[in-house]
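Following this line, the structures themselves.
No lab work stands behind these numbers, since they all come straight from the coordinates. Remember, predicted model here, so these are calculated numbers, not experimental data. Cβ atoms are built from the backbone, for glycine too; each structure is taken alone.
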Structure 1
Amino acid sequence: MSTSGGPISLFHMFSLETLTTIMPPSSITTCLALYPRDNNILAIGMDDLSIIIYNTSTNKIISKLEGHTKRVSDLAFSNSFDLLVSIGVNDQIFVWNTNGWKKLKDRYLQIHGQRVPEVLTETHIHFHLYQRHFLVVRSDCLVMYKARNLKCYNQWVPRAAEVISQATFSSDGQAVYVCFVDGTVAILDTLKFQMRCKINLSTYIPTIPSSSMSPIAIAAHPQNPTQFVVGLTDGRAFVFEPREPQDWSRFSH
């Protein structure tokens, strides 16, 4: 599925044929999440601060979730607890029960027990493999929460000069891949967010000028936990893995 703020298109996974196009209400679509237990149901973040739960088979709105005070920037479902987690550009996090679509809890993103300064930014959410914890990715921090009660499980703040562009879990959930605007990638241990190694992408891609070396996206291989792909601002993507299985230290520069 995809959208550029207006109509939402759903595609066949293999043929890429357009299956259906949804015309959301007048507000601009800001983010999407597919309900894993029913592929006909979408959660749609809207520019008017609401979240629409939409059934694509009946073309009807199931529910409209309200409570965010700023634009919704990301959505993610947890299968383990029947939850939907949403976050706004002001770092306000909501947890919704998918059985009835009622709000269960909300809080603002915090670091070391203090609310982070409000900077309207695109903050993202990624669920861990076991769906009980989720990672909040902001340009200046990573915070992991327990999904059910929004208790902070772990947190990490890079050095002041480092700006996070994106982060994600490895497929086995044991590592977090973090890419930075300066063209580096850090690999952290999930349990304590300890640094395993840091990679300078220009070391491995010397043919690309440094001006083009700004990573804007990172994704983990769904089966190989030591492999990830980095997308750059020039439109290219590169796959990385260690020279020897499970040996990230020799991959570090």
Structure 2
Amino acid sequence: MKADHFEQQKLLDLAAEDVALTQLAHRRRTLPEAAAVEAAEEAERALSGDVVRAETEVRDLGREVKRLESDVETVRQREIKDQRQMDSGSVSPKELTNLQHELDSLKRRQSDLEDQELELMERLEVAEAALKSAQEGLEKAKADLERAVQLRDDALADIADGTSKHEAARAEVAAGISEALLTLYDRVRKQTGTSGAAPLRHRACQGCRIELYGNELAAARNADPHEVLRCENCSRILVRTAESGL
């Protein structure tokens, strides 16, 4: 295949745009800012779980404290009632003895309940501190996530802007290349995944960095300036320049 030598030079500009677009696509796929968002989301989910568990513990302990407070109050009211009966002087000695035994039992019961209540209140205080810490951590995680999302969105916007510019530049270059040469270039580009042409510099293909030897080098030296050369290793179109070393 033959194509004007100067037209072949345009393939290098086209290849440069394709390499830039490939790099932008790779950057989008491997964006560190996107990974940072995922990490921030995971941190927020974990801390949200911590808050829910802490809230549940505080609620359960608070309910237990209220139950014990109610039990203590019930015992206290019973003590008051028994004491009034004893103080009234209207009970028999046997009833008085029974009331005294019951009153002693109620006092022990009240003491036990108050000890349990105190222990629960201490646990509740610890749980409330843990809840506060978890809530503060969650708020920080939300702020971190918000910042991470903004950084990711800024990076994606930058990539989108760069992609649009390089696509426009590519279209402009492609418009000046013949259909046959452009078709060949695009076919090779799909095979390589990056570009369809590379400069031949110092007798080496700059696409795969393999140097030409023997018959391949001789063929390149003797080829017509308008002959479209191909790299035997990577299949790219080899564009000859003043630095080709032929």
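Which structure, out of 1, 2, was distance in nm of label points 7 Å out along Cα→Cβ at positions 33 and 217 derived from, given a value of 4.8? The partial results should precede the final answer.
Numbers: 1: 2.0; 2: 4.8.
Clearly, the read-out refers to 2.
Among 1, 2, considering only FRET efficiency 1/(1 + (r/R0)^6) of positions 105 and 161 (r between Cβ atoms, R0 = 35 Å, to 0.05), which has the greatest calculated value?
Numbers: 1: 0.50; 2: 0.00.
Largest value of FRET efficiency 1/(1 + (r/R0)^6) of positions 105 and 161 (r between Cβ atoms, R0 = 35 Å, to 0.05): 1.
Work out which structure the value 13.4 belongs to, where distance in nm of label points 7 Å out along Cα→Cβ at positions 97 and 225 was derived from one of 1, 2. Please report the intermediate quantities before stating the final value.
Working: 1: 3.4; 2: 13.4.
Derived from 2, not from the others.
As an exercise: helix-only ellipticity at 222 nm (-39500 (n - 2.57) for each DSSP H run of 4 or more, over all residues; to 500), calculated from one structure in 1, 2, equals 0. Which structure is it?
It must be structure 1, since only it matches.
Any idea which of 1, 2 comes out highest on relative contact order in percent (Cα under 8 Å, 6 or more apart)? Walk me through the intermediate numbers first.
Details: 1: 8; 2: 34.
Ranking 1, 2 on relative contact order in percent (Cα under 8 Å, 6 or more apart), first place is 2.
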(message) One of 1, 2 was used to compute mean projected area of the Cα convex hull in nm², and the result was 14.2. Which label is that?
(response) 1
